[in-house]
Structure I
Amino acid sequence: MTSEPTTGRREAVHEQTVEGFGTVRVVPLDPAADLDLIHGWVTGERAWFWGMGGHSREQVLEIYEYLDSLTTHHAYVVQRDGEPVALFQTYEPDADPVGECYDVQPGDFGVHLLIGPAHGGTERGFTGGLLGVLIDYALADPEHRRIVVEPDAHNEKAIERMVRAGFVLGPEIDKPEKRARLAFLSRDAVGRRD
């Protein structure tokens, strides 16, 4: 039996209405309540870059319960007009394995984004609209000076999307689970993103 995600009843950490796009809410992930939704997303064929393709429900639950126990890493369900559309994760790079792969700067703030399968590339402007809200959320904290992303180096679509959003490409790095491409978006560059 599957449970319905209860994100609609949870308090959002960020809510923003974008004309012509809708209202986006960033809601903390509840690992148990959102398990069916998240497991379906992270194990789907189109999410192979996420690295959880063969994970069982129990493994996904264990991972997100562990993330939920940390003060340096956070997971969220992103909704647009009440519908879950993405998984968004944030982390402090100096408390993450990626921090061992580059020179972490004060104010660096790491993010991961997985668009839900119903929206992955089907609606023109969707990813850009959603990414704009998530960048606004990430930079709402004045301590966050630069957003760091590290998509799989083979995920050309994600890397191209980050560049269009204003990210500057950094080096490729080797992590235990993948070869990744670092990219950075400074607070000063935000006015130039599309």
Structure II
Amino acid sequence: MTHLGKVAGLGELSLLTVDPDRHAALLHDWVTRPRNSFWGMGSHTLDEVRDIYAFVDTLPTHHAYLITVDAAPIGLFQTYQPEADPVGERYRVQPGDIGMHLLLSPDRRIAGGRTNAVGPALARFLFRDPAAQRIVVEPDVRNHLALRRLEIEGFTFDSEIDMPDKRAQLAFLTRDRFEARHPTPA
């Protein structure tokens, strides 16, 4: 487990590597909910979800984590190296690019303010690696909530791209822009 720190009003934020067998039922519940349709797994069976995360677990370029608050899962965070992902075939990958996907659970008991706290904590986690210079995301162009969240977090929008399963909005957050908006606490 990787501890990301205490978040005021939320609790201790951590990342736990997804265990496909242990976490498949939880992930299946999340990714098949209608509100998470943009995740692209709405019709997947439990076994298909388990198999996808078992495959991701074998890749040195892709990682999946449960986001936890005080050890309770609140979301799914995936990272990837764009040059080893279909997105890397659709834009000019730069050294230091790191891709991410984020899905927060539908549990409304912990909804208040968590997105405002979780997003910067995850970016800070990615930028712990001194080689990481730019976060890459490609949400579905119809996912207006995600696009608004990216705008709030300081991502700059690039072109729309055609991915195998969606029309996506390519967006970037540079290390410099992130650090200007979220200075490291003293």
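Every number in this text was worked out from the coordinates using simple rules, so none of it is lab data. From a predicted model like this one, the values you see are computed outputs, not experimental measurements. Cβ atoms are built from the backbone, for glycine too; each structure is taken alone.
At a glance:
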| item | result |
| --- | --- |
| Per distance in nm of label points 7 Å out along Cα→Cβ at positions 88 and 104, the highest-valued of structures I, II | II |
| Answer label among I, II for the case where distance in nm of label points 7 Å out along Cα→Cβ at positions 16 and 56, calculated from the coordinates, equals 1.6 | II |
| Value 2.4, calculated as distance in nm of label points 7 Å out along Cα→Cβ at positions 24 and 152, assigned to which of I, II | I |
| Which entry (I, II) yields the derived value -9000 for helix-only ellipticity at 222 nm (-39500 (n - 2.57) for each DSSP H run of 4 or more, over all residues; to 500) | II |
